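For reference, the structures are reproduced in the following blocks.
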Structure P
Amino acid sequence: MRLEGIHHVTCITGDAAGNVEFYTGVLGLRLVKKTVNQDDPTVYHLFYADEEGSPGADITFFEYPGARRGRAGAGMVHTVTFRVASEEALDFWESRLADAHIPTQREGGRLRFADPEGLWLELAVVESADAPLVARHPDIPAELALQGFDSVRAFSAAPDASRELLEGTLGFNPADAGTAAWEVRGAVRGGRYAFDPPPASGAGVPGAGTVHHVAWASNMDEQAAWLDAVRAAGAHASGIIDRFWFRSIYFREPSGVLFEIATLGPGFSIDEDSEHLGESLILPPAFEHLRDRIEPVLTPLPDPRAAWARS
């Protein structure tokens, strides 16, 4: 069994409307599913990805309206890195983000910045044979667009404590000898995971602008075997949970970061025409009977692409 890199990264926002504007309007991702948090259906779960809603490009957000700003600390992911194709792409993004009044830091083929709620993001020029996962946007040439995830970085005071689970159970390979960085690669895609020393500010504070969990992609027929492997390694796993668009297993790796193993399918077009992903509120069948109670408490959100037809 091999995990197929990063499936998705789920974060927290206190402002769904601003979140949609930034991730679709500025970063050019596609809103591919507007739904609810299945563990708390009174709040949104928004999914942004490439044109097809592919695993490997999917950054998602739970909206807790008005949530206070959080801060990443030990046991939390602090940076999400997307691939881009070239230094010319970094030039483009440096200019585009400046136009959006987003400060950036550029060094060594990487461009670092924070979203409006303080979540650290990075664009990196990375050589890879992985297919680029690109969304359409009228103002962003395809060759300069974000191409899917490269990596996530987390804080840990004891990275070696995670090594046995990462390497022995999950199949992560050390990126460089002696470093706290790994790559996990399947037949189609790969992704990276790395640790940095935690900040002096101490423990993290979950909230807006922080990462809730990172999901790694598995083949559909291997999910039960992954559950057995994780439990055999001593991790307290959730069991397999049916999220309708994928199936999930949750557990914490020894640093404290919440991991998910999510299947590559069935996918977001199982209940929505691929041409119209993200245009309307979609509820999994088990929640459809709650629609009349759910819709009134959610922040009204426009279709981000509705203006394209008029422009």
Structure Q
Amino acid sequence: MKLRIGTRRSQLALAQAREVADALAAAGADAELVPMETSGDRGVPRSSDPAGLKGLFVAEIVRALREGEVDLAVHSAKDLPATDEEGLAIAAVPERASPLDVLVTRDGELRPGQVVGTSSLRRKAQVLRWRSDVLPKDLRGNVDTRLRKLGDGEVDALVLAAAGLLRLRVVPEHAAPMSIAEMVPAPGQGCLAVQARADDRDALEALAPLDHGPSRTALEAERALMARLGGGCALPLGAFAEVTEAGVRMTAIVLTPDGGREARTRVEAATPSEAAELAALDLLAGGAEEILAAVRP
């Protein structure tokens, strides 16, 4: 049986799907890519709320999976909602790539008054918290498009996910990883989530060798925090979990879009759900609900 992997046609999506196909081949399973065009790829009104944009890239592939047109779907985990779709399961979370964000500049410097391009509320808010003397600017497009706009002088710097650069094998000349203290990543950043139908035993068995326990545990904690806060992937929420000897350690942050107010926590607990619960309680005590309510669509 050849497993059909549904994927977007973007370079990054195809690279992620090939990564999964290669891992399946190494485990003895045959797979083929089924590139698909989503409504997000076809273009959306510029006025569309960012909270809905990620869903436009995911929905068509999820529909094809649900209706049996493909057997698997590969997503950047940070693009998924906080809860699983009915009838579908995240059958594998391969080993996580770097969760960090990267600051890319034209000449290795970020000077006062310069413009930082990013479409993410989370990144804009943390850039302003970190460097109140720079100017975030909404900038969309794939990695190549953003790097071209940087080179053309439309912006002076970019904030990009390290994992995306690694998977595309793109190495900008002036790129510096941002620490967790500077930029808490999006929940799920660096993780791939491979979905299958919950009752497809063949697909679930084929994917089992690809599942990396510590990466799944971290993702479960981060998604659980999203669910507890009622947040989506477009909100100014950062969360990073890692497995420790004691269980799960998580750093999380919620910020106002201008970076002027934040709720931040670092907790450790025995299980992903307990870590998420402790982090949520700390963030809510610090005013997270009020902050998020102001920016929810």
Structure R
Amino acid sequence: MSEATQKVEKVIIIGSGPAGLTSAIYTARARLNPFMIEGEEAGGQLMITTEVENYPGFEHGVTGPELISIMRKQAERFGTRFLTRNVTNVDLSKRPFKVSVGKDDYFAETIIVSTGASAKYLGIPSEKTYMNRGVSACATCDGAFFRDVEVAVVGGGDTAMEEANFLTRFASKVHIIHRSDSFKASKIMLERAKKNPKISFMMHTAVEEVLGDGKSVTGLKLKDTRTNEINEIQVQGLFVAIGHQPNTKMFGGQLHTNEAGYIKTKPGTTYTNVEAVFAAGDVQDPHYRQAITAAGSGCMAAIDAERWLESQGE
């Protein structure tokens, strides 16, 4: 281990979306000299979001990468140091905590976990081709771009029903595409979707291919999961709502999570089950998953960490 990594940081922030960057701005201004391990895909889900129109302060909207870039510069201005590598292991069994990045170890009094969550995708090549050009994993982010056109939602859980209902505010028609005829969605959410005149259900159906003209989505190639019969529908948007995967693998069961893998925090705080470890953003938020709520919880984590350090006489 090199000498440089022997020193103990007051705060290490793992992850660099709006939650991590906001916590960096706050901890840096509190003179805690934060060290952020931002990961090789720095910036999180906003980096694959073209237009952000609902982040306060940007009257004409802003692109996801621009928003991240502005936040990062702001964090840097106050003295945040960055490492653009992926964390490979974290040991929370004793303080100072040990964060490993390959062969290098870093030590910290407190850790802010803001590793986010990744949307699950269907995994077909055409889906990647039309990402942000008609294919989205967030109706609340992108729904307003689909006024008066037909769109489809893939999924059978509460998220799919919520996204479909939300999309009917803009789209002329919403097709819910589901592989089987049994739903994971709660009764109330399913009934709400079924009652909505703009929503139609396509059961026993899988998306084979996203069709487009090179610029944007024009339709979908669908397969009947019982007969393997192929047909096509014309839609201008596809919303993938088959769940999110919180990025918690590196903590290997050291932090308490719910059944879906989201880190549990004490209500109204960012405290985890391990003292001096705080969690912010989508990694602990299965409900809202917005840039603004992530940023808000990043601010909370920074203040929680600062107060914890103060209580230790730091």
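One of P, Q, R was used to compute mean projected area of the Cα convex hull in nm², for residues 83-234 alone, and the result was 13.1. Which label is that? Before the final figure, lay out the partial values.
Working: P: 11.3; Q: 10.0; R: 13.1.
Derived from the structure labelled R.
Which of P, Q, R yields -3000 for helix-only ellipticity at 222 nm (-39500 (n - 2.57) for each DSSP H run of 4 or more, over all residues; to 500), as computed?
Working: P: -3000; Q: -11000; R: -7000.
Only one of P, Q, R returns -3000 for helix-only ellipticity at 222 nm (-39500 (n - 2.57) for each DSSP H run of 4 or more, over all residues; to 500), namely P.
Work out distance in nm of label points 7 Å out along Cα→Cβ at positions 115 and 139 for each of structures P, Q, R, then name the structure with the largest result.
Values: P: 1.8; Q: 0.9; R: 3.0.
Greatest value across P, Q, R: structure R.
In terms of Cα Rg over 2.2 N^0.38 Å, for residues 19-122 alone, which of structures P, Q, R is highest?
Largest one: structure Q.
Read the figures in this text as sums done on the coordinates, not as results from a lab. Every value quoted in this text rests on a predicted model; they were computed, and no experiment measured them. Cβ atoms are built from the backbone, for glycine too; each structure is taken alone.
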